Structure P
Amino acid sequence: MFYWLFPAADENAPLTIWLNGGPGASSIFGNFLEVGPMRISRTGTGVDDFLVNTVDSWVSLTHLVFIDQPVGTGFSWGEPLLTTMEETSTEFIYFMQQLFTMYPEFVGHDLYFTGESYAGKYMPAYSYAMLLHNTSVGSTYFNLKASLCGDPYTAPVTQRTHMHIVPEALNILDDSNMPQIAAL
C-alpha cells in the first residue's frame with residue numbers, strides 16, 4: 001500500500017493512522033486538504049507554489065500516516081482486487097505489521113485510528129482485526145487507544161434517503177423558511 005509518514009518532533013508521540021473513505025478515495029485528500037503538514041495552495045505564479053507548510057497540522061501532536069487503501073486505491077497498486085471487508089482487514093493487518101517492521105520505533109506507541117466517510121466502515125473492521133490479532137499473539141502488539149471517524153458513511157442507503165431529517169430536527173429547515181417545499 002502507498003502511504004505518507006510524517007514523524008512528530010516528539011519521538012514519544014502517539015501514532016495516528018488516517019484513512020479517507022470512498023471506497024477507493026485516496027488519503028492524499030486528508031493529507032493535503034485537511035490535517036497534514038502541507039497544504040495545496042497557490043501563493044504565487046510558479047508551479048512550486050502549490051505546496052506550503054502549515055502550522056495547524058496534527059503532526060505537531062502525533063506521528064501521522066496517511067494510507068491509500070485497499071490496494072487499487074490512489075497510488076496503491078497490486079493484486080488481488082479485494083471484494084470483502086474480511087479481505088481488506090487481513091491486508092490492512094499485514095500492512096501494519098510491515099509498517100512496524102520498517103519503523104520499529106513505533107511499536108508500543110499509543111495508536112489512534114481516524115478518517116472520514118467510508119472509513120466509517122473500514123475503521124471498525126480494521127480496529128476489530130487489530131484486537132483479534134492482539135488476542136491471537138497474546139500481546140498488545142497494536143496498542144489501539146481509540147478509533148475516531150468524522151462524517152462516517154456507515155449506512156449509505158439510510159444516510160442518503162434520510163438526509164432531510166437532520167435540518168428539520170435542528171429547526172434549520174421548516175415551513176417558514178422553505179415555503180416552496182411546504183407547498184408540496
Structure Q
Amino acid sequence: MPNIEKVLNANVYIDGNNFLGKAREVRLPTVSVQKTEHRPLGTFATIALPQGIERMEIGIIFETFNADAFKRTNPFSAVNLTIRAVQQEYDAHGNLVTNKQVRVYAKGSFRSAELGNVTAQESGTRTLTFDLNYYKLEIAGQVIHEIDPLNSIYIVNGKDLLATARTML
C-alpha cells in the first residue's frame with residue numbers, strides 16, 4: 001500500500017529569511033504550456049508544438065490583516081517570496097516515515113488584494129496575488145520545477161530543457 005503524504009507548517013518569507021507570516025493557504029502557480037498548431041506538408045493531421053509557458057501567478061491567503069504583507073502591494077517593486085513547508089510521509093499503519101522539506105521560491109510584482117469581509121467572530125480571508133517572473137519548486141532538496149522566462153531557463157526534474165537553445169543564441 002502506498003504511503004500517505006501531507007503538507008504541514010508552511011511559513012512565508014520575504015527576501016529569503018525575513019519572516020512575513022503564516023499563510024492560511026498558498027495558491028501555487030499553474031504551469032501551463034503555450035502551444036501552437038502545426039501541420040507539416042504531406043502529413044495527415046495537425047500537431048501542437050510547445051512555444052513557452054503561460055503567465056504565472058501566486059496567491060497568498062491570510063486570515064488576518066497582515067501589515068507587513070500589505071506593505072508589499074507596490075506594483076512597481078518586485079518581491080522575492082519563499083514558502084517553506086514540511087511534508088510528512090506516513091506508512092499504511094499511520095507511522096511517521098520521514099519529513100521532507102518543501103521550498104517554493106517566487107519573484108514577481110503585486111497584482112491584486114482581495115480584502116474579504118470583516119464580521120464578528122469570523123476572521124475572513126485576505127488574498128494577495130502576485131504576477132511571477134520566476135518560480136522554483138524544491139522537494140527534499142531536488143529541483144522539481146524552475147521557470148525563469150526572462151533568462152530562458154526551464155528546468156523539470158533537475159534537467160534544463162532550454163540549455164542547448166540558450167547556448168545557440
Structure R
Amino acid sequence: MANNPDIKITDNFLAKNELDNLLSVVERGSDDSDFGWYITNHNQKEDDPDLEPLMNKQFVHLFFHCGMGGWLSQHSPLVHPVMDRINPFCLLRIKMNLLLNHGKPIRGQFHTDLEREEISQTGIFYLDTTNGPTEFEDGSVCNSVMNRFVQFPSTLQHRSVSQTDTPQRRVINFNWIPL
C-alpha cells in the first residue's frame with residue numbers, strides 16, 4: 001500500500017448505483033451509441049529489454065482535455081459523480097485507460113500525466129479489481145480495487161502495471177487544479 005502521506009486512497013468512492021451506471025455504459029454501450037476506444041502506445045521505454053512492440057498498446061477514451069476544447073465525449077456525464085467528490089477548481093484532463101492481459105506484467109515507465117504539475121492533482125479511479133497495481137517512484141503501491149480512488153500531487157511520478165488475472169484493467173485518470 002501507499003506509505004507516502006501525500007497519497008490518499010479512498011475505497012467505495014462512488015455509490016453503488018453510480019458505479020453500476022458507469023460500468024453498464026462502458027461495458028455494453030448505451031442505447032444510442034457504443035462506448036468508443038482508441039488504441040495508443042502504452043508508456044513503456046523504447047530501450048526496455050522487455051518491450052514487445054505488439055504488446056506495447058493500450059486503449060483510451062478521452063472524456064475531457066482543456067487544450068483540445070474541453071468536453072470531448074458524449075459519455076462525459078458518467079464521470080460527473082467523481083467530479084462532484086473531487087470538486088475541482090479547474091479540470092485539465094479526464095481519460096480512461098484499458099490495458100489487456102498479456103500473460104505477464106508489463107510495466108509502464110514512471111511519468112507524470114500533464115504539465116502544470118506543481119499546482120495540480122492526479123486521481124485514478126479503478127473500475128476493476130486486478131493484480132495490476134499503480135506503482136509510484138518512491139516505492140509506494142496502490143492495488144487495483146474496483147471503486148477505489150487514489151489521489152496524489154501531480155508531481156509524483158507513477159506507472160501502471162498490466163494485470164495477469166483478468167482480461168482487462170480499466171482506470172479513469174483525472175487531472176485537475178484543486179480549489
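We did not get these values from a lab; they are worked out from the coordinates using the rules stated. On a predicted model such as this, the values are computed, not experimentally measured, just so you know. Cβ atoms are built from the backbone, for glycine too; each structure is taken alone.
So the values come out like this:
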| read-out | value |
| --- | --- |
| Structures P, Q, R, by distance in nm of label points 7 Å out along Cα→Cβ at positions 39 and 95: label with the highest value | Q |
| Structure responsible for -1000, with helix-only ellipticity at 222 nm (-39500 (n - 2.57) for each DSSP H run of 4 or more, over all residues; to 500) calculated and labels P, Q, R on offer | Q |
| Cα Rg over 2.2 N^0.38 Å - structure with the largest value, from P, Q, R | Q |
| When relative contact order in percent (Cα under 8 Å, 6 or more apart) is computed for each of P, Q, R, the largest belongs to | R |
